[in-house]
1. Mean count of other Cβ atoms within 10 Å over residues 36-43 was computed and gave 18.0; which structure, I, II, did it come from?
2. So relative contact order in percent (Cα under 8 Å, 6 or more apart), computed for just one structure, reads 25; which one of I, II is that?
3. When distance in nm of label points 7 Å out along Cα→Cβ at positions 68 and 92 is calculated, the result is 2.6; to which of the structures I, II does this value belong?
4. Looking at structures I, II, which one was distance in nm of label points 7 Å out along Cα→Cβ at positions 124 and 140 calculated from, given that it came out as 1.6?
5. Output the label of whichever structure in I, II has the greatest value of distance in nm of label points 7 Å out along Cα→Cβ at positions 44 and 60.
6. Upon calculation of percent of Cα pairs over 20 Å apart from the atomic coordinates, which of the structures I, II produces 58?
7. With distance in nm of label points 7 Å out along Cα→Cβ at positions 84 and 116 computed per structure, which member of I, II shows the largest figure?
Structure I
Amino acid sequence: MEAHPPQAGADGVGMVELLRRWILGVLALGLLGTVTELVLLEHYEQPLQFVPLVLIAAAIAVLGWELARHNAASRRALMIVMALFVVAGFVGFVAHFLGSAEFQLELNPEMTTRELVEKVLRAKAPPLLAPGMMLQLGLLGLAYVFSDSRFRKGEMK
């Protein structure tokens, strides 16, 4: 039995384009869910906490532009914003780690480095891995950009 490559559907949309639409839908849901959670958690008490909110607003605006124009400029802007999401995920992890470490040291300034790291890893506030959502959303957005056939053919320069 021979494997056949995915064929275009009745509406002319191939499997890759269908997957791209799913990626875009998951990205949109992730953005809306994340911004809702951040607002409900009042994640805007310090200037650094505004970063994910601003990035999500930028991503929603750029996604709207991408859906309306679907051109090289909108795709490049989306790529930049999604790359910033990835960076923000790593920066957020460090910020959450340092914030939690500072709090733990206030409670017990005598603890060893190992005890501190263990406490930070188990702490519920701030959640250490929560910024990973920004990383995931950024990677989803980049998957959307890089899966565009025009991008793969070099037509988006």
Structure II
Amino acid sequence: MLNDFVELLKSFHLNRELIVLITSMMPIFELRGAIPLAVLHFKMPLVTAYLISWVGNLLPVLPIIYFLEPIRKALAHIKVIDRFFTWFYARTYKRGSKVMRLGAIGLSLFVAIPLPVTGAWTGSVMAILFDIKPRYAFPAIILGVTIAGIVVSSFVSIF
């Protein structure tokens, strides 16, 4: 899937840095996919790969925190969209309820785990669901992304 996505971006004649940035912004890949892509595929230096991926992973966070819920409410009358958000919110709530007992600290820890569905996108949705104010959620997500990036970079540097 990542290879297909990268090939699509290459077809637009984007440079490797922009491809890594866009990849890190995507909810499926985030920096967990972008750092290995940058280092192993594009042969970028690890520090450059980390920084580009870190920035890209954080770019969607504030728009998600501030605009996802108003968009959901505005489109709730469309049945398929309402069903999707109901499923997505229920799934996120179920996965995050134990973690969220710790509030922003739990949010940081959740985002820091470099596994699928534990990144900045899901963390941003958790902040909405558990009513963590953006002034606490954003720094918590930054910390989580920073830690996840260090962990992923550590594994990539072994290869």
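1. Numbers: I: 12.6; II: 18.0.
Traced to structure II.
2. Numbers: I: 29; II: 25.
Answer for the origin of the read-out: II.
3. Working: I: 2.6; II: 0.2.
Answer for the origin of the read-out: I.
4. Details: I: 2.6; II: 1.6.
Answer by label: II.
5. On the way: I: 1.1; II: 1.7.
Top value of distance in nm of label points 7 Å out along Cα→Cβ at positions 44 and 60, among I, II, belongs to structure II.
6. Details: I: 58; II: 51.
This value belongs to structure I.
7. On the way: I: 3.2; II: 1.9.
Comparing I, II, the top value of distance in nm of label points 7 Å out along Cα→Cβ at positions 84 and 116 belongs to I.
Each value in this text was obtained by applying a stated rule to the coordinates, not by laboratory testing. All values derive from a computational prediction rather than experimental measurement. Cβ atoms are built from the backbone, for glycine too; each structure is taken alone.
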